Every structure is written in C-alpha cells, then in structure tokens.
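Coordinate-derived values only; no laboratory data. Not measured: the values here are computed from a predicted model. Cβ atoms are built from the backbone, for glycine too; each structure is taken alone.
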Structure 1
Amino acid sequence: MSCVMFGAGKIARGFVGHLLYLSGIDFTFIEKADALVDLINEKGEYFVNILGNAEQSCTVKNVKAYSFTDVEDIAKVIGDADAVFTAVGGKNLQEIAPMLAEGVKAKAKKGGTLNIVTCENWKLPATILRDAMTPLLNEEEQKFFKENVGVTEAVIMRSAIEANPDQLAKDPLVVNVQNFWELPVDASRIVGSLPDIKGLKLVESFIGFLERKFYTYNAANGTTSYLGALLGYEHIADAAHDERILEILEGVYQETAQALSKKHNFPLDEQLAFTLTSKAKLQDYTIVDFIERNARDPIRKLGPDDRLVGSARLVHEYGIKPESLCTAIAAAIYYESEGDEFAEKLVKMRKEQGIDYVIENVCKIDPNGEIGMLVKEKIDLLKKRGWINE
C-alpha cells in the first residue's frame, strides 16, 4: 500500500502525510522547491505538534521526496500508488497536471485503479485537474483515465500554523497543527476504493458539505481577519474575543446559516450548532495564527465566489439581507499590509480609482445594486466608528 503526496508544505506534512503515517501507509512527497526536497531526504523525518493535545504529537518517520524535475521517478511512483493527494495551492494545479498525466500512463500500463484527491482550498479543484490532464493523454489513455482513475476532492479542516524560531532550530520541518482529525472526501467521484486512512470520512452529499464548510468557516475567518486588521490585532484568537468583532461575526453566522439551511434543507438549529465549531476554532488560543496570514491576498478573497462576496451573494439570493457580511467586505476593501503585493495593489486601486471601481472590478458586483450599496453603507459606518481612518 503506497500513496503519493504532491506538495510538501504544512498541510501536506502536517495533515495528509501525518494521517498516512498513522495509518501505516508508505508515501512519497513530490515538491517543487528543491531545497525542501533536499531537507526532507536529508532528515528523513519531521515532528507534528498537535496544539492543545501534546500527547498526540508524533514524529513522522521514513519520509522521502522527489523534485518536480524527477519526471521518470514521479511517473513510476504514481504508477505503483494506490492514491495520490495534492496540496499545492489551487493556482498551481495546472502545473502538476503533466506529471499526473505521465503517472496515469504508467498506471495504464500496469493496470488497476487510482484515485487523485485534491486537498485545496479552491473552487472546483478536481474539475480543474481533470480538465487539465485529459488533453495530455491519447485516446486509449483517456479511456483508461475515464474508467479507472477517480479525481475527487477533500475538505481541509485542520489548520497548520507557522512554527516559531525555537521549534525550527530543533526541526526545520516541524509543523504545528490543530487538534482535528477528519478528512472528508467526496465519495461520488471515487473509482474503486481509497486506502484505509485514519480520519478518512467518505461524504455522499459533498456539495452541501463543502458549501457548509466554506460559507461558515471561510466567511467567519475572513470576517475576523479583516475586522481584526482594522482594529490592530496580530492574532486571530485575540480578534475573535473582541466583543465588537463578535457582534458582527455572530451576524455572519446567522446570515449564512439561514441561507445554507434553505438551500440544502439542513435543519437551522443543526447549522447554527455547526457555526459553534467554527467560533471555537477561531477563539482557540492554542492555535497561534496570524491575522496577516489569513488576510493575505485580499483581491482573491474579495472575489465574487470567495468567502465574503460569495457568501453575501448566497445570502441575498435566499432573501436575507447580508448586513454583517457587507461589514466584513467593507473591512476587507480597506485592508492594508506592507509587503503583501495584492494588498498594496488593492490600496492603490481604492485610492486612485475609488470604491465603486473596487466593487465592480474586484468583487464583480454592481456598485449601485443592493449588495454594492450596502457595502458602501457599511464603509461609512466603519468610518463613523473610527475603524477606518483616511
């Protein structure tokens, strides 16, 4: 039994790789950064530190990695694998498609089934990957791909946090992770079966599950991050305990819960109970997570289908006024962070072209529509409160 893990970052090492190790499954990292590949192969192990549950921490041993340039080796390990996981970032899926296609060719010669599981916080990652791989295969290989290879998605709900300098001095590969153990995977797109992995949860109604997570956890994270940044907080947990932010956060939970309940026929009280798990995570002081990390790249996170604007559109679609979500959007539009190229670009855009331009060209909504007008109303409100100063 063996698996392949594309990416060797914090989620790859600290969640998927960790679960595979605990399940007794051999796995190989495929990583773009040669320095990281060399470090993994030199050390051969790394420590996973479970925040708030030290007794569950462990050293993951006998690890190995290949560089993106090791094309033949990559194809061989995929051909021999029972499953492939990706944690490379959604924007990098196109880049790994050729390597995966070569692996599918190797698997076709060897026979059997293979499942590729995307572990990306991205919209439609499995579709992106399948569409990118298909043209790289000939007609016979495409037939094998369609019939014998599943390309599916997982929802990543364990946070991986930056290690501090003292930890890194002892182990440059150490990962700090949240005490969360489930790996939900879309069961409908699996061909054959996945290996018996600790924490694996096969979900039949995956779209509803995915939207529940995205519009609850991601919307709340964005709300806390951008309001926290306005109020000068450095850590997520500190911001999530501020009563001023909590009032807006509770409103976000109410708005998204009502919309999700209507769309997917979840009982409202069940969805509201789910929001408590999100709030508990945000307020967990053992998870030392930074506002800057979560607020990074505000242009993408203000996109029409992303955590804030996407949530506001969903809520509006189901007849609920997205008051609190529009407050969060207003805060995000005014996010500033020196060194974040996208935040700096957003600041320039806002100052030179104006709020309407940002709403229309970044959020992709009508600045004079109901949501657009509500965002501008909330900007004025945050200015009156002194949260926005310009």
Structure 2
Amino acid sequence: MLPEKTLSWGVSRNCMRELSAYGVRRKQEIGADHVYDFALGNPSVLPPAIVNQSIIDIIREEGNTVHAYTTAAGIPSLRAKIADDLNARFDLGIGPDLLYISTGAAAALTASLHGVIIPGDEVICLAPFFTEYRVFSECAGAQVVVVPPAEDFSLNLDGIRAALTDRTKALIINSPNNPSGAVVSAEELNQLGDLLREQEAKTGSTIYLISDEPYREIVYDGFEYACPLNYYDDSIMCYSFSKALSVPGERIGYFAVNPKMNDAANVYASLVGAARGLGYVNPPALFQRVIERSLGSYSDVSEYKTNRDILCNGLRELGYEFVEPQGAFYLFMKALEPDALAFSERAKKYELLLPASNDFGCEGYVRISYCVARSTIENSMPAFKALMESYR
C-alpha cells in the first residue's frame, strides 16, 4: 500500500507544469513562435550583471572550497547581511539568529508549516492562492480552509472572520499575489492583524501569519509592498530571490521569524527542526555566496510593467474581463465560460496555454503569466481574438 495523499499529488500534477510540458511538445511539433506559452512564472528579464559576475569571481577566488557544505542554517555572514537589509528597509529589529537560508520559498514555506502545525490544525488559504499551498499544508497534517476572493481580489476580511475557528493555526498571505497580482495595503494588514489578535484572545491559541513574499519588489503604479511583520507579531516571512533576481532555478531564499513574536526563539527552533526533518539543510553553497555579493541588486522589473500594459490593453480591446494587476507578473482573467478547465482546453486549440484557476482555489478564471518575450504577447492577440470569436 502507498500513502494515498502522496500518490494523489503525484498522479494529479501541478496544472502549470503539466501545461508547460505540453507546450514543450507542441513547440517541437509546430515551432516555438506558433505557441503562446503563458503557463509558468519563469522570469524573462536577465539577472543583474553582478549575479553572473559574482559566480565567475567566486569560482576564481575560492576554487574547490566553493562547493563545500555550509552550516545547516546558511553562511553566518549572509544571514547577518540579510538581517541588516531587512532592518534598513522594514525596521524589523531582527537578528541573524532568527533567519534561516532555505532552498527557495517552497522550503521556507514547508518548514514554516511543519514547524507550527499539529495534525488536525487548520490553515487558511486566501483564494486565489499559489497552487502548492494546499499540498504544503496537507503534507504538514493540516486541514485547508479556503476563503473565497473579493471581487477586486482585495482581502476578503469578512470571509477570513467567518473562516476562523478554535483550530486555526496559520493563515498564508501572499502580496503581491500569485495569481491575481493584487497588493495588500497597510490598512488591510492592520485590519487583518486586529482580526487575528481578536481570535487569539478568544481562543487563547496562537495563529501564525505566514507571509510568502517572492514578488515584493515587483509592484506598479505607485502601489507599495507593506511588510506583514510590522502589523502582526505572530508572523513568519518566507522569501525567495527567484523573481527579483531572475534566478528561479537556483532555489535560494530564507525564512525569518518576527522578533516581536512571543517565544520567537522556540518557534524558530521548531522551524529549523522541521527543515532538518524535511532534509532542507545546507542550502546551495555557491548561490549563498552569490546572494551575499548581490544583495540589494534587482533585475529590471520595469519590463514586466510594459508587458502588463500591452497585455491588458490588448485583451481589454477584445472584450476580456480582468482586474488589472498591481504587482507580480500574472493576470487573472475571467474565462469565457464557467468551466475554466474547459476554457483552458479550448484555448489550446488556438495554441494559447492558459492554466485554469481550479487549482488556485476558485473557478472561472485562467492565469496568464506575462514574464515572457514581448513578441509572445503581441503575436498572441489574433489567437485571443479567435478564441473570443469562438464563443460568439
């Protein structure tokens, strides 16, 4: 007998990666220029020059030692540098003793969930949410409680209030959001903090706010990222350098425990223990050194704003409905029929690869990743027009 859950996760694969794999096959058949692949959030902007130069310099300077194990929690000097950066930007008052270098945001999230969840606890996921939140939470032994989205994808505070129970252990927040591009405001975080503190006082149990932040540097139109750790003490930050540095395949990030949290040292120790149990120790040695040298540098994310504007203007003219993204590099567009899976399948007939929203916690939408070549967006408009006309 095999474990039912892990078998089900292996059989029903990530919808975005499945569609991307289909796209690889289709490009081989008809040519890449004829397939409009919006499936994955794979940054199209080059990393800042310092990233590649750092790789060369580190290999030249450190030779054989560059690939050796580091300490389990990451290079101490890197942790100290990240703590200093967080304090300068967000005034957190955090030290390196509450910060752990991880194998990307996925490792940070899973360690955080495994570190606080007791089987049977509930984790609130705010739809639309990154597809793997459900897998990560259930793997930690939690029951996932989905809060449906507000119409404009702002925080559904009434829905969160209704979802809170005496078994609520954590709530995952993601701003800017994948897949909607919504940015949570400081005012919303204040209100959310009040809700969670009220529930903690009522039940006498801690509720952890787990903040997934790989897109925090990618915001547009005067919107600003607000750091959840400044609005709620029982919070954990999970970060990845994948998006802002355009290095998703290198799997490097960190988690940080809010120093204002009650019993912060023990919570951190539990997260570190979870990382150990999951095998997330000694993160990639080369890229720890690269991050140490390039911290504070970012890719030219203004390219994504231009892509967003071209995509939104084109789709709007064709009659598609969506809420314009405030950050990240995804557009969450209404499908032209209630069944998003059927819409996604029909889109494939026009070589448009658009992941359906079902795995994101709600129905009736598709996600369009616009961190792609600009020509892909521009050349896809006739296909989007033909798709629209097929419903008329």
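When volume of the Cα convex hull per residue in Å³, for residues 201-320 alone is computed for each of 1, 2, the one that comes out at 111 is 1. Set 1, 2, criterion relative contact order in percent (Cα under 8 Å, 6 or more apart): the highest-scoring structure is 2.
Computing FRET efficiency 1/(1 + (r/R0)^6) of positions 33 and 273 (r between Cβ atoms, R0 = 41 Å, to 0.05) across structures 1, 2 gives 0.25 for structure 2. Looking at distance in nm of label points 7 Å out along Cα→Cβ at positions 305 and 369 over structures 1, 2, structure 2 comes out largest. In this comparison of 1, 2, the computed figure 3.0 for mean projected area of the Cα convex hull in nm², for residues 73-120 alone is attributed to 1.
Out of 1, 2, which structure matches 3.0 when distance in nm of label points 7 Å out along Cα→Cβ at positions 41 and 281 is calculated? So the calculation was done on 2.
Taking distance in nm of label points 7 Å out along Cα→Cβ at positions 137 and 233 as the criterion, the top structure among 1, 2 is 1, with the largest value.
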